[in-house]
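These are the structures in question, set out in turn.
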Structure 1
Amino acid sequence: MSQLELLRLVQTGFFFSDVKCMVESSSLFKARNLVRRITGISTRSVHRLSHSVQAHRLDAQQSAVAFQYAKGLELASKVFGSQMLAEQWLCRPCGRLMGFVPFEMLDTSLGFSVVADYLERLRLGVYQ
């Protein structure tokens, strides 16, 4: 998929059910209640939307944030060799990131960029 096709999907809005499936694929995402974090809605509303017959789309901003979390986990999994190791790294403070927890940085475009850049340097062996 090209960057422009991805942009179109984000602008259109991901389906809530697809984001929920993405969250369910990660123990870290489930434990950190990522659906609530992405949407900003209550647990009760998340539950209601999960059981709704009508398809619900996230708005463009929520979709962009969902993408950043998914891409962050994908990048970390490639660098650390498994999703389990990636999730462990994502949920701990990182000294090279000034003590920030990478997972907590993924909800902004700047934080995502910092995490992605750091992971790329790790992949290339710039940081040991």
Structure 2
Amino acid sequence: MESLPKRCFTDIRDGIEALYRIIENAGNRCDGEIINIGNPENEASIEELGEMLLASFEKHPLRHHFPPFAGFRVVESSSYYGKGYQDVEHRKPSIRNAHRCLDWEPKIDMQETIDETLDFFLRTVDLTDKPS
């Protein structure tokens, strides 16, 4: 069985905090440095991310406003990106320089990000039918 590529997902609040500190550049500590912003602990494949999102959706208090889940559809990368596409199995950032130069490390767990993003979407989506 083929191994699914994994990525590390970062909450926007963590990313903005790191970017702010880079722009601020206190003590010129970022000068000449390469700084990765990411959360190495939030590693998942798109399939795993989808499963986490579905689990969060199924237990959400607004779930009953939506139709039954129809299932996942697996799309091969070659059919989406074209023949010859090669993916990297893991992309896990080293955040050593972010910690050293910015005194920064990500704090927000991926499940929290998924839950909060889903909640925002479900509470703001317009469920009324609009004429085409």
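Read-outs: derived from the displayed coordinates by stated rules, not from any lab. Quantities reported herein were computed from a predicted structural model and do not represent experimental measurements. Cβ atoms are built from the backbone, for glycine too; each structure is taken alone.
For the structures shown (1, 2), FRET efficiency 1/(1 + (r/R0)^6) of positions 3 and 115 (r between Cβ atoms, R0 = 30 Å, to 0.05) is largest in 1.
Among candidates 1, 2, the computation of mean count of other Cβ atoms within 10 Å over residues 51-58 that gave 10.8 used structure 1.
I have 22 for relative contact order in percent (Cα under 8 Å, 6 or more apart), calculated from one of the structures 1, 2. Which structure is it? Kindly include the intermediate steps, with their values, before the conclusion.
Numbers: 1: 22; 2: 43.
Comparing all candidates, it corresponds to 1.
Given that FRET efficiency 1/(1 + (r/R0)^6) of positions 27 and 67 (r between Cβ atoms, R0 = 25 Å, to 0.05), derived from a single structure, equals 0.80, which label among 1, 2 identifies that structure? Going through each structure in turn, the value belongs to 1. Source structure of the calculated read-out (helix-only ellipticity at 222 nm (-39500 (n - 2.57) for each DSSP H run of 4 or more, over all residues; to 500), -12000) within 1, 2: 2. With Cα extents along the principal axes in Å coming out at 49, 32, 23, pick the structure among 1, 2 it was computed from. The structure behind it is 1. Each of 1, 2 could give log10 I(q)/I(0) by the Debye sum over Cα atoms at q = 0.21, 0.30 Å⁻¹, for residues 19-74 alone, but the derived value -0.79, -1.44 comes from 1.
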